[in-house]
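Q: Multiple structures are listed underneath, in C-alpha cells.
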Structure I
Amino acid sequence: MNIRIVWYVVFLVLGALVGIAGSIAQPAWFPGGLLLALLATAGAFYGGLRATGTQLGIVAPAVGWLVAVVLLSVGRPEGDGVFGGGASEMIYLLGGMAVAVMCATVARLPRPTP
C-alpha cells in the first residue's frame, strides 16, 4: 500500500475530528474557542499539504471537516443540534471554508533532493 494513501486516510479522519472538536469548542469559549477552532482547522489543512506534498493532502482533511460539520449542523427531529445559528457558528463555517481555500492556493515548496 502506498504510504501517501495512508496519509490521506489519516488526514481525512483528522479533519473530521477537528471539525467535531471545533464545533463544540467554538461556542463554548467565544471568542477564544472560535480562534482556536479555526487555527486547528488551518493546522490540519496545512499539515496535510506538508505531509503529502500534494493538493489532495488538503482535500482529504477538508472533506472530513466538511462532512463532520454538515452532519453536526443538521438538527434532529427532537430539535437538538450542535449549531444554534448564531454569528459564531457562521464565522466558523465560512472561516473554515476560507482556510481550506487559502491552504489550497498556497504555493507548494519544492521537495529537497535526497
Structure II
Amino acid sequence: MKEKNKEEVRRFTEMVAQKQGWVLSQDTALYEDLVTGLMVNWNRYGYFLCPCRDSEGSREKDQPIICPCIYARPDIQEYGHCFCSLYWSEDFARSGKSPQGIPDRHVEG
C-alpha cells in the first residue's frame, strides 16, 4: 500500500466536495487537522477512515465511516455540514455561520 501525503489527501477531499456539490470547511486550521487525520488513517488502515471516529477493526466494519461517510449527506442536508465539519453545503458556507456540534448518527444507529 502506497502511503498518502497531505497534498494527495487535499486532492481527494476537493474531488469529493466537487462531485457531491459540497464545499470544504472554511476553517483553515480545522481543515488541515482533518486532512492530517485522513492521511494518518489512510497510512494506518489503507482507507480514509473518518478522522472523527474510531476504527471498528476492519474495513468491512468501518465501511459506514469511510470518508465521505454514509452520514455526511443527511448531516449536510439537516445541519449544513457533516459530523466532523469537513464538508459543508454551499448554503451553509454562504451563511457565515460556524459549524456546531451535531448528533452522531453513527452512535445513534
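Values quoted throughout were computed directly from the atomic coordinates according to the rules given, and no laboratory measurement underlies them. None of the values given here were measured: they were computed from a predicted structure. Cβ atoms are built from the backbone, for glycine too; each structure is taken alone.
Q: On distance in nm of label points 7 Å out along Cα→Cβ at positions 18 and 58, which of the structures labelled I, II is highest?
A: Working: I: 1.2; II: 3.6.
By distance in nm of label points 7 Å out along Cα→Cβ at positions 18 and 58, the leading structure of I, II is II.
Q: Let me ask you something else. Of the structures labelled I, II, one was used to calculate helix-only ellipticity at 222 nm (-39500 (n - 2.57) for each DSSP H run of 4 or more, over all residues; to 500), giving -25500. Name it. Could the numbers behind the result be given before it?
A: Values: I: -25500; II: -14500.
Source structure: I.
Q: Next up: Comparing relative contact order in percent (Cα under 8 Å, 6 or more apart) across I, II, which structure shows the greatest value?
A: Working: I: 32; II: 24.
Largest calculated value belongs to I.
Q: Just checking, which of I, II has the largest value of distance in nm of label points 7 Å out along Cα→Cβ at positions 50 and 74? Write out the running numbers ahead of the final one.
A: Numbers: I: 3.4; II: 1.1.
When distance in nm of label points 7 Å out along Cα→Cβ at positions 50 and 74 is computed for each of I, II, structure I gives the biggest number.
Q: Quick check: 55 is what I get for percent of Cα pairs over 15 Å apart, for residues 34-97 alone, calculated from one of I, II. Which structure matches? Please report the intermediate quantities before stating the final value.
A: Values: I: 55; II: 50.
Structure I accounts for this read-out.
Q: The value 0.95 for Rg/Rh (Cα atoms, Kirkwood Rh) was derived from one model only; which of I, II is it?
A: II
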